[in-house]
Structure P
Amino acid sequence: MRHSEVFSQGFDPARVHSGGLWPDELLVAGVRVDALGRIAHWDAAAEALLGYPASEVLGSRGEMLAPTSRFPRVESLMERITTGPATTGPCTARHRDGRPVELAAWTYRVPETPGAGGDVFAFLVAVSAVLEMRVSRALLDGLCGQSPIGLAAFDSDLRYLQVNTALEAINGVPEAEHLGKRLHEVLPDINCAEMETVMRRVLDTGESAVDFRVTGRTPATGLEDRVWSCSHFRLEDTRKRPFGVAISVVDITARVRAEQAAAESHRRLDLLNEAAASIGTTLDMRRTAQELADVALRGFADIATVDLMVTAADDAAATFGSDPAGGIAVRRLGKAPARGSPEADVLAPLGATLHYPPDAPYVQAIRRRDPFVVAEVDERAITASSCHTGAVRQLRELGVHSLLMVPLLARGKVLGATTFYRAAPARSFSPDDVALARDMASRAAVYLDNARLYTREHDTAVTLQRSLLPHRLAPPPGIEVAHCYRPASDINEVGGDWYDVVGMSGGRAALVVGDVMGHGITAAAVMGQLRSAVRTLARLALPPEQLLRELDAGMADLPGAPLATCTYAVCDPAAGSCSITRAGHPPPAVIHPDGTAELLELPAGAPLGVGGIDFVPIELPLPPGSILILYTDGLVEARCADLDQRLTQLRDVLTAHSTLPLDSLSRTVMNRLAPAPDDDVALLLARISPWEPYR
């Protein structure tokens, strides 16, 4: 086709643009000048480039385009068009607004033909646009060829237009196999539908989408799942018309895994901290075992059990018994959830005793003292356990797919084991999970062993204390007594509270209530020694103050320099009197025959064992019908309570119930003032009756 045939049809920019890869990337103006030097064609692109409408330039010789004296001395546009053969080069034209426009021109002289002899055609572009296009092209070429970031362009139908070298490597697919295809046709193993939804939204709204996560596999990754961060933006031409979407792709698998590992590390640390705060809040084995099971359900397992070997649960030595090769028996002390879960209900309930033969995996794991992991509860695991229990198959049918058993080890002894179960969709137990479970079990085992040792010592102290307290009081005629002892409501150690009534010559009786400071076996042992000493010294008829001095001196001979408080009274019903003194003990009370009660004011003295303190007695009249009340500090001392208010409350209770039988009165006082005491309480009441001499 000849040039004249092309340009005689007129210049249509849209026809030129449609042939390029990128629409509107360069504005090209078309101008025709006839043989007489008159402008015969001026298209819309020329108007856009130089500002003159066709009506102002057609038929003219382009005088308005000529540079003025203000412009640099360069060849003018018309000179370039009308001079010589086909040329290419720069020129300058004056814009309609008066400013110079640097142009690049391509001119062609048309061979003489009828109607067009000597015509010249020119294509004009702005130099600045060319330079800008070159920079853009260089940048684009650099990104496509050298950038490590994957780049791709899609058309409005979301088909590949172009991909760069980096994306070829990421996808493992050559560029040629991308072009013209939809995402799922190239990469079927990623979340294509979600990604195309995002791309369509970007194309429709023009709002970019940043850091959309694509997951799955590509031919380059094989069977390994990976994660990519994709950012999307809309492609628009110079007239802001959308024609596609561009994306950038970065492989962030390593970063995501590092973030997941960090999050998992934080989760494990939080769980370990929570375990440290939640496990071992008391010295009760059952509660400690349940605390371990409960903590495990806070993001670590779906079911948890805690089993202690029967010897440990019964506070005996935690061993396998006389036959190291034999099986074991364990008692379930912790389970979560305890009930209401189909999976958990398959397992034995709290308090159940479970027996395992020597060849059971449970026994083998405990004997090895290492965690035992079943990463997947499959037929192999079910077969291995089927001869010992059918629970594993039932758990599998209910969705449990992984279990972890960790021995409970403390001070070189095996106390039992804790077992954790996970159900779908939770993942199987990993080596990190095993390490975390071992840490939790290790902490819990120490608390369990502490509770075991405490329980053993506590039971020993209780037994000792009960053996040392009087089983039956035998006051002389003229004195009626009632007593009550109530241990602390919480799991504190046994205290050293005691009481006693000792018959003396002449129909008198010694009444004593004491409290050894401290708790446990030591306090109970000291209490027993003091009680024996009081009974011996009382039978010697020593005055109260002298008896306390002897006790005070004897305390120095006991190991550990113990201290004790004490109230000691000698009642003579025949004389209707009482000699009483105290050593750092709460004040006694008396109910007079008229039913009024008062707290006795007598010197407090110092606790036994301090040494060098005089004890001052008082003589108190006790006519028939009077009641003397001795007690330990647990009756009137309580957390967050004022002692004076508590003493006043004791006096009011005694007054209000003074007519009750003595046993009923002792129970009423105890229930009103110490229904659940913080400390052990000993209470001793003595009523003076009309005295009848011995016959």
Structure Q
Amino acid sequence: MFKKILIANRGEIACRVIKTARAMGIRTVAVYSDADSAALHVRLADEAVHIGPPAAAKSYLVIEKLIEACKATGAEAVHPGYGFLSENDQFCKRLEEENISFIGPPVAAIQAMGDKITSKQIAAKAGVSTIPGYDGILVDANEAVEKAAEIGYPVMLKATAGGGGKGMRIARNEAECREGFERAAGEARSSFGDDRILIEKFIDTPRHIEIQIIADSHGNVVYLGERECSLQRRHQKVIEEAPSPFLDEATRKSMGEQAVMLARAVNYSSAGTVECIVDQERHFYFLEMNTRLQVEHPVTEMVTGLDLVELMIRVAAGEKLPISQQDIQPKGWAVECRVYAEDPVRDFLPSTGRLTTYQPPEEESGRVRVDTGVCEGGEISMFYDPMIAKLITWGKDRNNAIAAMNEALDEYVIRGVQHNINFLAALTSHAGFISGDISTNFIAEEFPEGFNDTTVEVDEPLLPVVVAGIVHRLFMDRAAHISGQLAGHERRVQDRWVVIIEDQYHPLCVKPFQGDWSYMVECHSQQFQVKTDWNFCQHLFRGNINNKNFCFTIRRDGISYQLSRHGLCTRATVVTPATAELYKIMPRKKRADLSKFLLAPMPGLLVKLTAREGQEVKAGDELAVIEAMKMENVLRAPADGIVDKIVAGRGDSLTVDQVIMEFA
């Protein structure tokens, strides 16, 4: 067994590998860029080596720097995590040349499966169902349009070396095909250093279901069940679960057996995932094989009881698999949510900054798990993927696992950056998700106008009103006990208040009971008996309301409060009845007119300026491209007009709402 391994990655997955290595008694070496000098994975590892500036192309993707780090620390093996160099055959070759073990599959398997065209050919030859498409590499946008016409729209354009939603575009007509080719190639070049693009038929209303396999170098291969990964946004997985609520036993068995066939066809060893598209009749088609550990591997671990990282390490050390196919008996249900630093209200634009507050839900062995790579005070950088953590819950059945997830999401507190907690909570509370009636189109269909966390429908809409009233009453009671008040003018706390939410006025009466931390609240002729021991320093308001337990995240801003639960974010202002009457006639501040400016919607790198000063543009014309967190984002003209002034330059690092150009 290895005595020391280097982890050629960062963030959550580096921390995940360190956890298992430590349990196995293996010392770990972390690598880090300038941007990650204070990162959690650096703190957790036994040793850490600096490998360069923030840009991944100058640090985490530089093979020789990683080789040098192995030599300097005496690391015998490298775990690549996912992303970066995890599926780079040249990296594996260099490790092999230096007699350093790669904790992953053989070079030949990576080469065969890493190229989507080659892998599709091998899969078809091995008897695996495949999607119709063009077997060659597209030369340019013109050829993309030509092949799309032959295949028939809609089509999927995707990078041959891609993954994680990068370098992928759906095209439904010639114009979308031309632009999709350029965008996909650009993202692929930036993320993988390989801009080759393939094209295939896009299946409408599909499910994305994948099979986890594990194999050793002694010819043993087993499949560990499937993962349902259909809840996606822009081809990026958002929520995963195991098993799938859609598959029957016959389909499950057939998919598993074909995944094993494919693994044997390329003499695979280590952990791998065979991804498939499944249509509404449960016909499945091979999509690709990821020759690495998947982001969503914890759901498989939760239902099988296996540690996939440990199995990868043992297989890389030459050991035989300690399990056979008959040993795999999944139990219960697991759900995973990916927590990202992004703003769902602003079309999921990435968010950067310092985590001023970071309080994940408390982990509970076998039921609630948090895989994270950050800590309070840490920074979310513009240079890398915006993932903050993965939240995983287990239950005896699907409903139980979802209920545990809803509870855990309500207890997740993140401040300092925007995040998608409310969006995740809205998804896991959605009737469509709970029923299991989902597809890769689910998010686009259910949220066609984007996500608004103030309009999420909940079962008991008055609960935020009640909680805001109680919290405000607590603050006022505390203020009434401040010493040194002028005699005869002491603060007197009343029972009647008005909670204002989105210009809706909710009169209520809040009366405390003595001695048992209880309150009786009357609102709109309804009675609420509330029991809570909440105090002022807590980010979570836990309480029992009419004999039901509830948890809200809460933040105070003067006489206003922001409360979140089950995806609904409520911004409430609490005032006296007299003040409420005055509030109704207060003038409202008008928003500034920013229509004459093109603003950066996110922090990122301005990689392209299409427009020039004096140019006449039409609504929808491309004006600029910003690269942020490995994704290219096209900025278009909001209306017809003339570009008056270019303020930012190509290569500039932009902040949110920074002016890029002005219109006449």
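The numbers here are math on the coordinates, done by the rules we state, and not lab data. Only a predicted model underlies this, so the values are computations on that prediction, with no experimental measurement involved. Cβ atoms are built from the backbone, for glycine too; each structure is taken alone.
Ranked by distance in nm of label points 7 Å out along Cα→Cβ at positions 99 and 539, structures P, Q are topped by P, which has the highest value.
Using Cα extents along the principal axes in Å, for residues 331-474 alone as the calculated read-out, with 72, 30, 29 as its value, let me know the right label among P, Q. Label of the source structure: P. P, Q: which one has helix-only ellipticity at 222 nm (-39500 (n - 2.57) for each DSSP H run of 4 or more, over all residues; to 500), as calculated, at -10500? Of the structures listed, the value fits P.
As an exercise: mean projected area of the Cα convex hull in nm², calculated from one structure in P, Q, equals 57.2. Which structure is it? The read-out was computed on structure P. In this comparison of P, Q, the computed figure 1, 6, 11, 15, 17, 16, 14, 10, 7, 3, 1, 0 for P(r) over Cα pairs in 5 Å bins from 0, in percent, for residues 27-242 alone is attributed to Q. Between structures P, Q, the calculation of distance in nm of label points 7 Å out along Cα→Cβ at positions 355 and 443 yields its largest number for P.
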